[in-house]
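Participant: Listed next: structures, encoded as structure tokens.
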Structure P
Amino acid sequence: MASLLSHELNQPLAAIASYATGSLNLLQDAPPAAADLRLAISRIAEQADRAGRVIKSVHDFVRRRVQAREVVAPAALLEAILPLVNLQARKLGVRVESRVAPGCRRCSATARWWNRCC
């Protein structure tokens with residue numbers, strides 16, 4: 001999950017940083033009136049880089065920590081992960097359907113962020 005979130009967030013941030021850098025390059029020989037625009041675009045690039053570093057830090061933290069296992073209801077697990085799965089499915093042009101059989105046994109999982117769903 002951490003890898004998926006990291007990947008999903010880093011792609012647009014990299015694009016933002018790339019467009020901002022490209023815009024700054026285009027403005028390099030622009031008239032002095034473009035100074036405010038240059039400043040704004042450079043701040044966009046800085047914030048995109050900063051957000052990327054924060055995401056990398058969180059991703060590294062999640063991968064390093066000990067993954068405590070918990071017993072959860074399958075429906076709660078699906079409810080927690082389906083938004084991310086559906087996001088990826090939309091990109092791929094597929095539809096995701098899920099059903100949990102009545103009486104389905106609880107399962108063991110490591111995802112701490114969805115704890116409140118259980």
Structure Q
Amino acid sequence: MIRPEEIAARIRELCDERDINNYKLSKASGISMSALSHMFNRQTIPNVTTLIRICDGLGITLNELFDYGGLDRVHLTDETVRLLGFWNQLDSTERRELLYYLEWRSLKASEKSEKDS
């Protein structure tokens with residue numbers, strides 16, 4: 001699992017490379033200064049929507065955010081990013097129900113595949 005301090009450190013590294021301070025990042029991303037401060041100082045992991053906005057403010061993609069030696073490479077397609085955006089809008093009950101449904105669909109697909117073999 002990705003540790004919060006790794007994400008915050010990576011964002012800070014990218015900001016430093018671009019000479020972007022918290023104020024500039026806030027303006028470029030549309031994220032409040034307090035939310036950025038919370039992320040950097042309290043080491044919380046922002047949700048996918050916030051990460052996308054930060055990436056937009058830095059002029060990079062999510063892939064570029066996670067493409068460095070500190071984290072395992074993460075390659076997200078546009079479809080995956082869209083799916084994660086929907087996931088973030090669900091409450092815990094809806095997430096659990098969706099996981100049950102996906103597990104059921106996967107099981108049904110496996111059973112069908114075994115029958116066809």
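Quick note: the coordinates plus some simple rules give every number you see, no bench work behind them. Bear in mind that the values here come from a model prediction, so they are computed numbers and not experimental data. Cβ atoms are built from the backbone, for glycine too; each structure is taken alone.
Participant: From P, Q, which structure was distance in nm of label points 7 Å out along Cα→Cβ at positions 12 and 76 = 2.2 calculated on?
Facilitator: Q
Participant: Shifting gears a bit: If Rg and Dmax of the Cα atoms in Å is computed to be 17.9, 59, which of P, Q is the source?
Facilitator: The read-out was computed on structure Q.
Participant: Which structure, out of P, Q, was Kirkwood radius over Cα pairs in Å, for residues 36-83 alone derived from, given a value of 14.2?
Facilitator: Working through the options, I get structure P.
Participant: Out of P, Q, which structure matches 28 when relative contact order in percent (Cα under 8 Å, 6 or more apart) is calculated?
Facilitator: Computing relative contact order in percent (Cα under 8 Å, 6 or more apart) on every structure in P, Q gives 28 only for P.
Participant: Thinking only about distance in nm of label points 7 Å out along Cα→Cβ at positions 60 and 108, which of P, Q has the largest value?
Facilitator: If we compare distance in nm of label points 7 Å out along Cα→Cβ at positions 60 and 108 over P, Q, the biggest value is for Q.
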